[in-house]
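Following are the structures in question.
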Structure I
Amino acid sequence: MTMYQKEYWEHSRLNKRRSVTHPVIEAYVLSKIHILRDCITLDPSMSLLDVGCGNGFFTYYFNSFCHTTGVDYSFKMLELNPVKQKCMMDANILGFKDNTFDIVFCHAMLHHVLNISSVLDEMARVSKKYVIILEPNRNNPLMFLFSLIVKEERKALKFSLDYLKKEVEHAGLRVMDAFSLGMIVPNKTPAFLLPVVNRLNFKQPFGMTNFIVAGKNHDVAPHGGVLL
């Protein structure tokens, strides 16, 4: 994460972000967790690491389904996160042993980091089974415009589904499913529009969010090399 990115996430205006229990946040997160549960097992016996957990949109709800730990580089965001199991950590150097968590997850974090390959390698290293990635879909017109206008979001302009798949495979992970879906913007969608946008929560090329479900390929090393 660059210095201007870190300053962005420490800014006091982020105190105005919606709480994890806001109806729009709940709809945004739970709809994606339910889709994830159609792809992989998610139960109380499993452990999950939320990398770049922020103020806890996903950490809070994942913690109801499995044992969840959150890490973030922003002290400000961690202060707002209601989950107890959390710590300040650089995604490039995750302070956990290999194969620690069943699932390693990140939401809207990779387009803020300086070196996506380094972070994906670390996520793959500490994962035992799965790596789940949610990122903005640059093919959505509104997301493209937002990324163009906001300096800290500009790296999202290259985040197509194909780009993400290639980066994930480059980290030695096996893409199990990849799709775009949804029209909810967590901090912007008015609550009164939920009945409308909830009907648009299906897989579509111009969905707001790119969704990658990847498996830990134990026969492939990071960057595609074969393990001997």
Structure II
Amino acid sequence: MRESFHHEILYRGKEALQRMGKVRLVVCGAGAVGSNLINNLVRQGFRAIKVVDDDRVESHNIGTQTYSHSDVGVFKAEALQAEVFRAIGVEIEVERRRLTERNTEKLLAGAEVAIDGFDNTASRQLVTECCRINNIPCLHVGLSADYAEVFWNQSYRVPQEGVAGVVDVCDYPLARNLSQFAVILASEALIRFILSGKQENFSFTLNDLKINAENP
């Protein structure tokens, strides 16, 4: 297993990967953000991950998410669980349930860090409030058109419908490169927080290839 993380160990050091592997993450959403992010994190040494999502894979998900045509119709969380285990031998925990006002606290229980990758206002609001009340560090990753943002809870404001990062329909403009950039920014922000305690916020626009470090 150590050989699988050869380059990460060379870059970050063995102790850093050991710390990352012990951190309990709850990732909310297994779509363009969640599926790519989890796939990326387990390949960098994260092991204790729970994903919360109750959607099924649809054919239009293939372009921006990690799923294949053979996964269409399968619950995203379960397809992702199988995919991650095949790829790296890590078994993530799955909660195949819709996050609601009644179960948010239970689903986030035990999280050392929560990651909000939802694409709707209601779910984002529930995660935001629960993490603030329970003092859970939460990283929000939002996508819309050519814009992406990666913000920690203290600096985050839930967008209104139709504003960057939140769209309540399946057919919204989303480039694969945007989601990949967002996942990279989110991964690095998460790792830096775990290793240094520093919370960094970023926004990104694809058309002009500009990354902004946002002040809290």
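Which structure, out of I, II, was helix-only ellipticity at 222 nm (-39500 (n - 2.57) for each DSSP H run of 4 or more, over all residues; to 500) derived from, given a value of -11000? It would help to have the intermediate numbers written out before the result.
Details: I: -9000; II: -11000.
This figure was derived from II.
Say we calculate Rg/Rh (Cα atoms, Kirkwood Rh), for residues 49-136 alone for every structure; which of I, II gives the highest result?
Values: I: 0.92; II: 0.99.
Checked I, II; max of Rg/Rh (Cα atoms, Kirkwood Rh), for residues 49-136 alone sits with II.
Out of I, II, which has the highest value for mean count of other Cβ atoms within 10 Å over residues 185-192?
Greatest value across I, II: structure II.
Identify the structure, out of I, II, from whose coordinates mean count of other Cβ atoms within 10 Å over residues 41-48 was calculated to give 14.4. Don't jump to the answer; show the numbers that get you there.
Working: I: 14.4; II: 21.4.
Here the read-out was taken from I.
The value 16.1, 45 for Rg and Dmax of the Cα atoms in Å was derived from one model only; which of I, II is it? Before the final figure, lay out the partial values.
Details: I: 16.4, 56; II: 16.1, 45.
Working through the options, I get structure II.
All of the numbers you see were taken from the coordinates with simple rules; none came from a lab. Because the structure is a prediction, the values reported are computed rather than measured. Cβ atoms are built from the backbone, for glycine too; each structure is taken alone.
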